[in-house]
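Undergrad: Given below, in the form of structure tokens, are the structures.
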Structure 1
């Protein structure tokens with residue numbers, strides 16, 4: 001069943017397995033970017049795409065086509081999506097931002113910048129097709145998303161990842177119990193980490209990028225709610241429902 005649009009509030013984001021509530025504003029304009037990593041399940045993409053405008057990022061166009069979703073925009077250099085999908089997008093009249101293959105930025109970095117500029121910095125971006133595939137692409141996507149000019153969440157039916165910056169907090173309420181969640185420092189150190197609702201809680205802890213050991217934690221609370229805050233640095237909060 002599709003979640004009503006009204007459940008998306010100024011500081012919350014609904015995903016099928018959980019709801020993320022943040023201490024910082026999540027702009028009401030939401031945009032789903034379909035990247036070229038592991039394709040989300042067709043049913044998941046169709047569910048999310050019913051309530052959100054969709055952009056395809058190169059190979060992500062193949063997933064959109066398979067789900068019969070006509071994206072509102074196509075961004076990429078055309079080196080990974082099937083040629084038939086590009087022809088399909090053109091026939092559907094999809095606006096295309098096509099870039100040279102020889103460039104400094106990845107297609108995802110270009111999409112993050114384009115989406116932020118198009119929304120004048122007032123959008124929340126949901127990236128799917130961000131997991132799986134090549135490690136170097138995933139690495140670039142994680143760091144680029146964490147430093148984007150707008151809030152970004154990575155998600156599909158198996159995994160999700162969101163980001164906290166210095167002085168921020170969040171609350172994750174899970175409808176489906178995750179197999180594990182991990183805290184991944186994206187700066188040299190993340191300080192003042194306080195974690196509640198976990199099997200292994202934290203109080204004013206420091207996590208380091210050089211030795212990331214806050215891995216494979218579990219929820220402890222009966223209501224399946226996790227609360228987390230940090231004082232310094234940038235932290236990725238990763239949840240896994242399926243391996």
Structure 2
């Protein structure tokens with residue numbers, strides 16, 4: 001098995017979810033506790049958010065690339081970024097990386113294609129919803145991605161960083177998110193919803209309204225395991 005590198009901390013709640021998902025999957029497949037070796041670099045989310053806020057993309061690429069280099073130096077044979085938003089510069093980081101990287105966006109688009117989905121809603125941070133780095137791989141596979149209305153995006157972003165990223169899961173917030181999802185089902189006619197922030201599956205834990213909620217953390221972890229055990 002290959003040694004896994006995880007660039008986490010963006011945020012901490014979902015990083016621990018990655019570890020649990022990977023270990024749980026190996027428990028299900030192997031009977032002799034054949035766990036993979038996992039190296040985690042927990043980065044400073046405040047530094048990350050500051051660079052995003054001021055659009056310091058070159059500095060962000062260098063910063064994230066340095067963390068990947070640290071994982072490589074520690075023995076990781078491939079790596080993942082345990083967060084959706086940093087994938088806005090994934091291609092640039094991959095070009096600098098000394099080891100292979102698995103993209104959460106690419107893996108999610110492949111999963112959606114396998115499920116024969118056509119029109120998907122996307123929830124995430126405001127940057128994730130506003131940018132096109134999610135739309136592009138889906139469009140290339142013949143699918144479309146729609147996002148919530150501007151005021152809904154603002155609410156989602158606020159709830160993510162004032163509550164969910166801090167491990168605070170309120171029933172009222174869950175209801176707000178589900179109301180947005182229901183409106184997108186009714187008005188935008190989406191046939192699936194991408195939980196495009198790795199904290200969202202911690203509060204939206206099951207499918208609703210007769211459509212699949214794509215847990216990007218679980219999809220990413222599935223690809224991590226496949227790559228880890230592949231020859």
Structure 3
């Protein structure tokens with residue numbers, strides 16, 4: 001059945017999940033992507049959009065309740081970790097490890113930024129004046145370095161989050177000094193947009209050429 005541009009990403013994900021996951025069978029998000037690409041070859045939605053919908057539609061991902069409320073209210077999945085899901089049964093709930101959000105956010109950011117920058121990126125430790133620090137998105141040959149931050153904080157002043165972002169901005173600047181070469185430097189934010197907007201506004205004059213990006217629920221990339 002060709003894609004008629006009338007089905008939403010939610011409708012496509014739901015159709016695929018119920019087809020692949022019937023009888024309680026667990027499935028990987030790539031199976032959903034393959035289903036959509038096979039049955040709807042003209043589908044305009046990107047892979048990371050499909051993955052974001054799967055997470056937003058998972059009952060046991062608490063952050064989805066805050067970050068993807070329009071999806072979460074229609075949640076029908078259980079997230080099993082490592083990119084795997086299954087159809088929810090009644091009031092079934094399963095605990096989600098705290099770092100799963102971070103891991104999946106890094107994967108989404110990697111895909112989006114690779115497409116945007118046109119280079120391959122990988123997690124890598126870099127030498128900064130004799131000490132090694134790990135960054136999430138690195139291409140040494142092209143002198144590209146970035147780090148991913150996923151925050152859900154919605155309080156008055158996200159001091160801890162601001163401090164963590166500033167640490168990596170500082171480390172990227174030190175990397176340039178240590179290596180003696182110019183790098184393209186950036187932070188990629190996911191989760192609560194307000195945290196990253198406030199950071200960019202408050203610290204913008206001091207960021208120099210460090211770029212602050214945000215990826216929204218639909219996988220859209222914006223520079224703040």
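Values quoted throughout were computed directly from the atomic coordinates according to the rules given, and no laboratory measurement underlies them. These numbers come from a predicted model, not from an experiment.
Undergrad: Rank structures 1, 2, 3 by relative contact order in percent (Cα under 8 Å, 6 or more apart) and report only the one at the top, that is, the highest. Please report the intermediate quantities before stating the final value.
TA: Numbers: 1: 19; 2: 25; 3: 15.
Looking at the calculated values, the largest one is 2.
Undergrad: Can you tell which of 1, 2, 3 yields -5500 when helix-only ellipticity at 222 nm (-39500 (n - 2.57) for each DSSP H run of 4 or more, over all residues; to 500) is derived from it?
TA: Numbers: 1: -5500; 2: -15000; 3: -13000.
Going through each structure in turn, the value belongs to 1.
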